[in-house]
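A.B. asks: Pasting the structures in now, so scroll down.
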Structure I
Amino acid sequence: MRSRAFCVFTFDGYGLPVAERLQQEGHDVLVGQVENQEDVLSPLEASVERESEEVRQRRLSLYDGILDKQPAHKVIEKLRRRKKPTEIFLFFDLNHLYRIADQVRDLGFPGNFPTLEDYNLEIDREAAKRFVAERYPMVRVAQNHRFKRVAQARRFLKDTDDVWVLKGLEEDARTVVPDVDDPTLAAGQVLEALESSPESYESAGFLLELRIARALELTPQKLYWHGEPLAAFLCIENKPLGAGNVGPMTDCAMDLGFPLDLDAKIVQMAFPPAIDDMARSRSGLFVWDASLLFDPRTGRATFGEFCANRVGYNSFYTELALAGSAGEYFSRVSAGRSPYYEAVAASCRLFNLHAGAGTGIEWKTGLDDAIWLRDARRSSGRIETAGYKDDLAVLTGGGKSVGEAVRRLYRAVDGFSFEGAYYRPKSDFLSRDYPDAILNRLDFGLQRGLYKIGFGIGA
């Protein structure tokens, strides 16, 4: 594959491991880092608490000494002077970068270009549910109630006989899915979260959504290039921090990903004609997904949430493992082809629960392709934590079977050295001991005819 030029924009560093990988593969990479939080907040987030100067400096220190980063506004100036825009691919790692995308979307560059509408569909959960109710004939919307104040929710929960899920409308507000069936105990878990961090929920409001008992979550994604469908992908995530899906929710603690046929039933459910119409109005790479919560008894699907026109959390690193390399992913996409090469891939997130800066990170030689550092910088000749978040790294593995992919993934985990790193173990990835284990959800989709797979389960 010949080298090409890329420009990666980021606010909180999600795209920095991608930029580093592209650079390691021999491509020219320009990185634009958004310096100010106000530049990634939508009008709906006017009351969101601003990051402290200490947090800001830690965020800006991500990948210091590893990548040549420049302020986003200076990178935009360079792009505007570029005489041959078709020679550089622009990658916006998350959809809150819509203001940056607006400044360059009409300059002739290939890439992905999120909009304010995309971002709002992700953070405004009520708007997302209306969108689904109007356009998704095969997917239901769960009953939900919106609140501005914790006191209002407290009164509501006092008189309910149901179990409710807490979803904050502010981007970083924690989702709480009660792990008990008793309504009183479940309400207590929700109230504990609300009362321990009222500012993060009251800043933009929050929802209480009726919990679907023993729901099985599957998240399909569809890729388009200049409005034409390229490929589809299924992500099966374990979101809670602890093995067995216990403990607080994370963005993603581990996942399994694999390509889907474009005519698969779950693709038809998650991407009705309205999404194809939306894609046709966009240039470049357009990515859409929909979290679907299936009732294991009836097979009915209820809408969970969108990652509206942006790549996923762990799942994008999993996709790049499916593609074989970051450069191959973008090369195939921009050629109008499916980017997926491997049959199946897996990822595991490593957490630094001490959330401190300056702790060394090491790994054995030969594992670079499997490691995507999230909280890292180079100082005094070594790689260490920046201390921005507890999200240390994502490790990946791909192969022709689930067993092979997971084996390669945990070979990398075993070769990764960080004192105090926490992660969900290999035995948990391959477990069937709890109903919503990854392999049980994989089987559920197969048994319900939602998709077919082109790989085996074992070694």
Structure II
Amino acid sequence: MPFSPEYIRLVLRENFEDAKVLFLEPLLAVHRAHLVMLAETGIVAREDARRLRDALENIDIEAIRAAAYDGSCEDLFYYVDRLIVSRCGPDAAGRLHTARSRNDVDMTMYRMRLRELLLRVMDATLGLRRSLLELAKRHSTTVFPAHTHTQPAQPTTVAHYLLAVLEQLERDTSRLQAAYRGTNRCPLGACAITGTGFPIDRIRTSELLGFDGPTGNTYGSIAAVDYLLESAAAAGVLLAGLGRFVHDMLLWCTRETAFLRLADGLVQKSSIMPQKRNPVALEHARALLSKALGQTGALPLAVHNTPFGDIVDTEDDLQPLVASAFGDTARAVALVAAAMTGAELDTNQMRARAGADWVTATELADTLVREHGLPFGKAHAVVAEVIRAYQAAAGTPLSGVLATASRSAGHEIRMTEAELERVLSPEYFISVRRTPGGPAPDVTATDLGNATTELGEDATAIAGLRSALEQAQQRLAAAMQTI
């Protein structure tokens, strides 16, 4: 029965084009791995297996990519199946589909593609970590005012701030690696949903396709998409956290703040205002981050409240969204890395701001506690009065204002102007904050070393994942030749 023109136009043609881009190579790999297993287990005779091997090896991938959908077959699977029939005849070709279904073939292809997408995101995340780590090392003692509730709060160092972002990216990398492990299980052999009566070897096909092993329950192998939702969640956390960092960097780029200057190749000019230097690379990154976050959030919406089984909601129509979500995630992360790699910081401006607006006042209160015995509550009140009185009586020495304010609180404190200047300097504020994870330069030096080590370990682990896939491809090619 021919398909209706509307169904062809609105569904089948679109799905065929998507499948050619996303799943042609995974489909052929699944065919090869399944064939090797069928031959090795004796389910398919060697003579037929060789005919199938030769047919698969002679398929012109580029010709398939160039083919237009004509409505004569349902999807890419059947299009390729027809090519196999044309090369080895219907009897031999028909044996390839022994002990499998489009269901387990599809679910295997989806996981194979998602592995690649996750690796792209992980690679981009490693690149961003390298960029921020180098920037942090160059600015291990550069001070600036940290903000709370959008107001200047306390001085810290650029390294301390970037280490916070780097720690978050390290956790993002761990989440992505965990999502990869959840994804890297092979559904092939689950067939339609209940497995098969043939003596198949699911471990062998998993090995040939680079999976860590087969999935478990055959029903869940077809029905479950939690591996996808876990991956989307990991990407979503990365996107949300990185978006907050980009927000800060765009604020740093404003003329009013003037902390950050992007490289010339990452800004654009105005068509009417000659003075403009627009930090559009970060704006594009913010837009991409938001777009990708919306897409990752759409994935659970697309599959929730659908039957727990084989259903198109999790299949053809969803997969382009999966590819777009993870593709845009990798693109956005890589763009932020590019923007920060050539970034320059105005260290003088940052230092000036770190010494203004009483952002070191907390340390004066702490000093009154440590060196003069005041309870912190009283010290806090004394310093608040010092700030109020000093601003109201311009030109009055700060030492005199402190003596008066503390006397009124019942505990007169005398400090020289030099002592007060030292205690209220951003450098002193930072140097005494040697809390683990704090901003003191020797603490951040240790943390930068740890971040460097962890980056190297993660890079090695992720390279290992990619190498495992490459080795599986080599094993599969070699196994095909032994048929």
Structure III
Amino acid sequence: MVTLKKLTLENFGVYARVQVSFDENVTYLMGPNGSGKTLRGLVGFQFVMQGLASKKSEANMHPVIGERFLFIGPDGKSARGSVILHDSKLDCDIIVKRRMTKDGTEVSFEGPLGVKLDQKWLNDLFDIFMISPKYFESLSSKDQALALGIDLSEYDKKIKALKDEYTLIGRQITEIGTPVEVEKVEEVRVDDVLEERKEAETFNIAQIARQIAIDNKRTELIAKRKEMNDVQEEIAKQKAKLAELEKEEFDLILQGTALPKAGQLKDLSGYDEKIRKASETNASALAYKTYIETIARLNKHKADLAENSNKQKTAIANRLQTIKDFNLPYSNLEIDEEGQLLMDGRPIKSPYFSSGELIQIIPCLMSSRKPELRYVYLQDFNLLDEQKQEETVEFLTAKGLQLCIEYVGEKEIVDANVIVLKDYQPDQNLAHKVAMEV
């Protein structure tokens, strides 16, 4: 655990030199408004730890924002600051010194040998949003979660993508609806029927050709017999020719006998009906095939839907486990789908919680994020009544937090480290820059 022991500022703002010693438990910075409580208890500490710049950078995410020359006092060309930190684990003090000119800042350290001390070490130790509840409250709920180091954006993107996919699959199932069951019918190959008809037609053509050949021979035979009758009338004259014709007749008879007999023609009238029935059967078969494909597609979508649902459950469970792994101090904290940090479903800020609740809740959250540095700077402490003030101090110190309390007024506080500040009139530009940070 690291605590703040002492803060020294030289030629910083309106201070030629100022030094504040902090109690390891509670320190009160008491004084009227404008007496420099925030400048000493928070801004000065932030300056030494983080420096001062016109904007943040990757190397230094939360410096004091402002023009450097406005913070350099009249006693020289540089402003200086130092803090003494006590590391209870190492049981030693570590001194951090920072010097700032209008061109930049430089930091140096005094500490035990073998311990690496640099700006990265300071950045890991100090986070303005973890030091000041008021700063933390000013963040959006999403930035509060990020300030605590809880970034669930990858989980949320994955869950959103799964939900979008789930919705799309649901629409596809709705579009399919409930398929009407279709009787199973085996498909008939119309080509086979057509081929069978073609073979029958070819056969018939062959038989007709045979019959035509026989008919032709018969016609020739009739013609020859007529010619023979004519020849017989002139038999005397045509004996020689008759003999020749008889021989031709005999040859024709032999040729006619050698020809194959024509078969009986097949009936083609039934094939058209077969083709019609085959078409009807195939339409039914196609309907059944479509039905089976629809059922398969529907089952695939349902399986995808179930798988998506399981993936969502796994992603949500991993997301919840990630939140649990942060060991947040309150069980009623949650990170919603937008990445916002909520307690009982409400943003951790006014008016959702009272000032007294916020002053207790936020430091406990911060201490869970930065257990090394236990320093907390409390503003607006006067908004609490006396009983709530006592309860808050007791509650937070019991959590092991080192408190620096900004207190407006001159009321005596018994048994406490009280630093009474006098009123002063800071430079108007400097006051504006400091106020802009609070």
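No lab work stands behind these numbers, since they all come straight from the coordinates. If you're wondering where the values come from, they're calculated on a predicted model, not measured in any experiment. Cβ atoms are built from the backbone, for glycine too; each structure is taken alone.
A.B. asks: Where does the value 93, 14, 7 come from, among I, II, III, when semi-axes √(5λ) of the Cα gyration tensor in Å, for residues 206-325 alone is the thing being computed?
C.D. replies: Attributed to the structure labelled III.
A.B. asks: Continuing with this model, one more query. Match the computed value -8500 of helix-only ellipticity at 222 nm (-39500 (n - 2.57) for each DSSP H run of 4 or more, over all residues; to 500) to one of the structures I, II, III, and report its label.
C.D. replies: I
A.B. asks: If you rank structures I, II, III by relative contact order in percent (Cα under 8 Å, 6 or more apart), which sits at the top with the largest value?
C.D. replies: Ranking I, II, III on relative contact order in percent (Cα under 8 Å, 6 or more apart), first place is III.
A.B. asks: Identify the structure, out of I, II, III, from whose coordinates P(r) over Cα pairs in 10 Å bins from 0, in percent was calculated to give 4, 14, 17, 13, 7, 5, 5, 4, 4, 4, 4, 4, 4, 4, 3, 2, 1, 0.
C.D. replies: Structure of origin is III.
A.B. asks: Given a value of 10.0 for mean count of other Cβ atoms within 10 Å over residues 254-261, calculated from one of I, II, III, which structure does it belong to?
C.D. replies: On the way: I: 24.0; II: 14.0; III: 10.0.
Computed on structure III.
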